[in-house]
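These are the structures in question, set out in turn.
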Structure I
Amino acid sequence: MKNIAIAIHGGAGTILRSAMSAEKEIQYRQTLQKAIQVGHVVLANGGTAIKAVLQTVQFLEDDNIFNAGKGSVFTHEGKHEMDASLMCGSTLGAGAVAGVRNVKNPILLANQVRLHSEHVLLSGAGAEIFAQEQGLSFADDAYFYDEYRYQQWLEAQRTDSVTLDHTEDRKFGTVGAVALDAAGNLAAATSTGGMTNKKFNRIGDTPIIGAGTYANNATCAVSCTGHGEYFMRAVVAYDVACLIEYKNYSLQQACDYVVQDKLVQLGGEGGLIAVDKEGNIQLSFNSEGMYRAYQLNNEPIFTAIYK
């Protein structure tokens, strides 16, 4: 029997046990577990890796506990600008959107870009027009309102700072999924609301194929979370795949070298999840913690938050 595997993240950063209530930790772990189950059901029933990551990330976007979709943070103007991307390892087909507003599920829009446009990346108002043409769901500002996010934004406004999701504990709240299906195909998907109080339509690594998301059946599938500017400069997701393809690194060697060495030297904080064509899984990060989970075949679901 060929391996099936799925791994997810819900952001990385300074996530300390001392700063987490027991109730909140249970909520995070339960959401991670449910998200894994969404993708694993697809894979266990013979579904594709691309469908598994798509449905998993959509589930995470619909839960306001993470900074993506419904839980997206506020921009400097008090709006929500969301980014998302996904990539199919068998075809190298990819779709991405950046800076979209009021689109209920940016990951679904990224998939429509992949399937029904001649492009890879659409942004802003144009991407929203395309979403309307594709019949995707929109939601008003009230849908994206979260009191906790709003208070973060007020604090960031007060100090005129741009913060990575959470002010007091610096969490990089992207969500992502990577999967290997029974046919041996890989896929990766990533979605985020970006930085609290971000200005000038700032865009991070999430919608950049090769930086925040990458999948290739020949090597691996990768989804990143962290300080996007560094992940773009280091082309992190593609770098992991390149080390496997050109230097014959194992998945663990490639992930550890990029995340624990190259990124650290650059000053970049965060992490990634990855699965290779054999079903090996890596959850690598250089921050205090990363919301993460995975399931290989029918083994028990693994969830973790701290180092």
Structure II
Amino acid sequence: MSDSAIFFLIQILNGIQEGLLLFLVASGLTLVFGIMGVINLAHGSFYMLGAYLAFALAQLTGNFFIAILLAVPLAIVFGLLLEALLFRPLYARDHLYQVLLTYGLILALEEVRSLVFGDDVHGVAVPRFLDFSIHLKGALSYPAYRLFMSVMCLAIAGGLWLMIQKTRLGMAIRAGSANREMVQSLGIDIAWVYRAVFALGVALAAFAGMIAAPVASVFPGMGNQILIISFVVVVIGGIGSIKGAFLGSLLIGLADTFGQVFAPELAGMTVYVLMAAVLLWRPAGLFGRNAAR
């Protein structure tokens, strides 16, 4: 292969890796909004929480993977507590109350982050056995850790699809997104489904922050950047659609990557031009029927 073909391949790999990481965040966002009807502006803060947990626990244990094993259960517990204490009373309220609560939660979490970790930029070391690059041709190579990230994200995406399509919880989630009253009349505890969905959404966003920490650094406000793009993914894919979130994330990842490489002066507009084009074609998004699938 020529150098230009290898370079093109590297950009495709970068776009796929970015899109898969974005999918972990956006899938939780679309589940929470599509199933529970909650607009969660603080979802990006869970991504930040995961990154800071990975940083702190990696410093404490000296092992990145042990840090992740400890951090994921902490994120799930945090999600369960948030759902019980703050979100549950707002299910029947207007979206304005949800927006105000979640915006306040962003401010609170940023303040806690500042008090605990300060406002400096932190780094998380790439695991030693993945700290190398795969030689492709000439001076071109690809970091092994980025491939690891893509594989992990694909595994999580596959597991999420299996859970949604093949388990009783997934059946309850799909049914609850279509008709909550009917689910309750069949004896399914919809409140338990909501708790599971919210905790899952927090865990997915936090895990994305954890595995991104070695390549993206850990810094104040990092959740705000990915939140905006995650909402773009949800709009492109269709609210509540896991399939749409997956395809939308890949499209955004590739568009953003190639935009930065070939048109850096327009890179900030690329994803929004893509969103506008999709909405002109399908106003409800690619798979927008407000159902988890």
Structure III
Amino acid sequence: MQDIIWDTAIIGSGPAGLTAGIYTTRGALSTIIIGGSSWGGQLMLTSEVDNFPGFPEGILGPDLMENMKKQALRFGAEFVQDNVTAVDFSKQPFTLTVHGSLITAHSVIIATGAETKWLNVKGEKELIGRGISSCAPCDAPFFKEKYVLVVGGGDSAMEEALVLTKYANKVTIIHRKGEFKASKAMQDKVFANKKIDVIWNTEITEVKGNSKLESVDLINKLTNQPSQLVVDGLFVAIGHNPSSELFKGHVDLDEKGYIVQKVGTKTNIEGVFVSGDIHDHQYRQAVTAAGYGCMAGMEVVNYIASLT
């Protein structure tokens, strides 16, 4: 693999990276996808996906990602289930360091995504996708006529709560402070909604349940008073961390660490492209990530053609 100069190397294997790989391989480009030691992105933590077009009965997140991977491999992509540890975009061809080996490519698509900031409390990891979610537009329909919690105090938390009111009987926002940092417009919408109430100055200390979420333990930060709520769902909306640490000093990042998208899916480095949640902090959906992957793949095909 070290002797090959690939037409394109794709870093990441969520919907953006794998869709990009489908388009670059169908565009007759030699393509290597460095998928990471934990491949597949956030959908690997999702149980039922009901909002991806083409699956009227829904599909399990891991099954959807396995299908995308098979499709990319079918058209000739090479897949490496390992992590990129260093990049060099200072000269052509570009080089990526993967497990001590160098991968060389004429173009790179960065599709490393973003990771949800979880609460990191006891029981949470085991119940993600089993009552615990970070995406109301994805999972709210599963909580029709249920009681759900939202954790957070920013615009994202307000949006999650408002989406959930279309399905749930009651939504409680848990916030560790005594006031929200969300915009006034978003707060006004939340406070005007009769389905939403707020528990202030409170944190979740543990989530409990066997096969699915059943209850959460709380602590009031002002009084140290513990309590427990029996709930059907918990939506964590305390932010995301773009997986961009590897690219600091190599491509332009914004103040939150997301890669800056120039025209189309181009970055500030000619030949380096970006797609998915690593730059998209607004939509963060599997279908939009796939759309960005399509765009990046097509733009790379045109870029490689321009080199000859």
Out of I, II, III, which structure matches 37 when relative contact order in percent (Cα under 8 Å, 6 or more apart) is calculated?
-> II
Here helix-only ellipticity at 222 nm (-39500 (n - 2.57) for each DSSP H run of 4 or more, over all residues; to 500) was calculated and came to -25000; which of the structures I, II, III was it taken from?
-> II
Between structures I, II, III, where is distance in nm of label points 7 Å out along Cα→Cβ at positions 242 and 274 highest?
-> II
Kirkwood radius over Cα pairs in Å, for residues 90-249 alone - structure with the largest value, from I, II, III | II
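The numbers here are math on the coordinates, done by the rules we state, and not lab data. Keep in mind that what you see is a predicted model, and the values were worked out from it rather than measured. Cβ atoms are built from the backbone, for glycine too; each structure is taken alone.
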